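What follows are several structures.
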Structure 1
């Protein structure tokens, strides 16, 4: 099968190292699809330029000549000037048209388009309709919720136009793959699409293959000594709830828990988090390191005891960090509600606490610190489940099953 992997908005930028969690997701999926014998070509927009690649190492620019000059370019300039002068809402039309034409130039013979959903990126939908190629869209979040959490002030006219265009794009999509039950439900509610057209395929973890059982503390049968090591890996954004974790750590240490906490990642809230650590006098307890390679991450997680996912103010409570924690055999503490996160079973493969609740987080930390047997049992069960269902290979197998089904149904309806 020939698969066109589309990223019109160029997020994440997979050319930058070390890879972010989202970038690692893209790379891992493409690599596993290729290992399964498929042709996979990435078409993405980075730094206002469209590129394509068949190996994720070498990127060639794509120039859409008929849109770069002549009458069409003149019309574009006039419209942009009018838009600027009258402060009209932005539709991303010419960018999407250019991306659609790039799809036609380099991926006109693809069997399926697989697009990572980006806000106002509907070039893939245009190309799919022109070429009669099924379009499968991957949903990793809810953009409107993220805009609100980041307190972005979007004008009402802009929001209405953006939502109108995204709904049109949603209706042109053949199938949607959400990375969690929460995202699936929100997508169905947001865009009023039939539930039968939206499936869930969980992310994977590269650590399933990198880490071996004997590397993990849960399988070493060693007597616990010294401080219990807690790790957080992921973004430093408002909805990740890191301040909740830090406050819970402070309260747990006041209760006599000996802890060492490592925060791995970066983001917009980093300076606020540093300030909070200083205010609570936790500099000797909490350490921050930036983005690191996956092999460095594996080393840190293998040396940890507890992995924490303190989401606060988020629709979906699953995420790459939970899969990495499971692969590392950690005692996991995760925010959740309404049967989320679905990839954990409470007190079997993790402890689930109410979101935004410092005291519940503190009590969960104390429980796993004071009960190393429970911590070990949870870690071992989590690792065993990760081996069965959380490798990227397993994710790719599920994707291919959907691609083949969509391709067959699309061919039948087209004929």
Structure 2
């Protein structure tokens, strides 16, 4: 936190016919405390300052009842004068901003460049969802990561679905989630492959020689079996023909000589053709067909095991990448100028303040956080409006004021007390 008091401040404040204030002239100090009872006009002073800079207040009608025009004039420490008028219908007239005798040509743009919206209403930060708060805080941390580094953290290639253009700390959280999803997929694929391998392995007996089965030519064995069957069938036909001829010899004894010669020839041919034993060939073909089926289970089991192993290797690689990504937020924050004291990143990638989620902070811690965010985003004008300081106990009020001074912010604050509006100033 800086203790420098450089920057523009409000030196004098003039309000006439705005909200419930008929006329108010106030020389502002480093701390301007506005105190009084309910309806005394404390918050109206802060709203008038906001309206002078933004051209509108929290309420649609800013002009005091029965007045024709309201006016707020801010005199800054460098002599710049901001003059904002409001008509009775609630509309803001074009503001005038002068520096010495020169008038700023684009006053609204100039005013927007002076300070951030949170300087006028720091509590607005607390009203946002925790996710938006975290995004705004991250945006205040200037961290640069080269594309080559993103590729390395991502495993070599940028991952689809990860918005690498976002703030690096947000990208790291998205990258971790993407890598974890990849790892879940790899582990699921490995588990499925391992289950397939086990199912196929159940069909492979112990001692099965896959290579021996793989080297057998089943087609050759089937062809040999077919040839043997054809041979035996031809022999059976020849045998039947011989029997027919012998029967014919019995019937045709008159032509016995001719038929006997033919029969002798057939007998000789038959003697040359020994029968082939089909049983061994049939058993060989049947056994090999069964072994081929076993071989298919064996090969499928081997392939599934290799696929499972490959998936496990990928999963382990993703685990290494995830661990590397998880370590980066702390390292990036360690080398960055943090806008908020105690800002860090939890193990789940969420933003923390002193190790706790934003939603777990006390009211005082939240208000302190809002102050630090306003200070980090503050423009050239270094003043802050804080409504309702009485919500903090006395010790917390003093700490809030101390932090505002430590950040070099001029503070306009309200506090409920009894009686009419009283403004007290303190010079740093």
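From 1, 2, which structure was helix-only ellipticity at 222 nm (-39500 (n - 2.57) for each DSSP H run of 4 or more, over all residues; to 500) = -17500 calculated on? Going through each structure in turn, the value belongs to 2. Taking 67 as the value of percent of Cα pairs over 16 Å apart, for residues 164-235 alone derived from one of the structures shown (1, 2), identify that structure. Structure 1 accounts for this read-out. With Kirkwood radius over Cα pairs in Å, for residues 220-339 alone derived from the coordinates and found to be 22.1, which of 1, 2 does the value describe? Clearly, the read-out refers to 2. 73, 49, 39 is what came out when Cα extents along the principal axes in Å was calculated for one structure; which of 1, 2 is it? Traced to structure 1.
Among candidates 1, 2, the computation of P(r) over Cα pairs in 10 Å bins from 0, in percent, for residues 284-379 alone that gave 13, 23, 17, 12, 10, 9, 8, 6, 3, 0 used structure 2. Source structure of the calculated read-out (relative contact order in percent (Cα under 8 Å, 6 or more apart), 16) within 1, 2: 1.
None of the figures in this text is laboratory data; all of them are computed from the coordinates on show. Quick caveat, the model's predicted, so the values are computed rather than measured.
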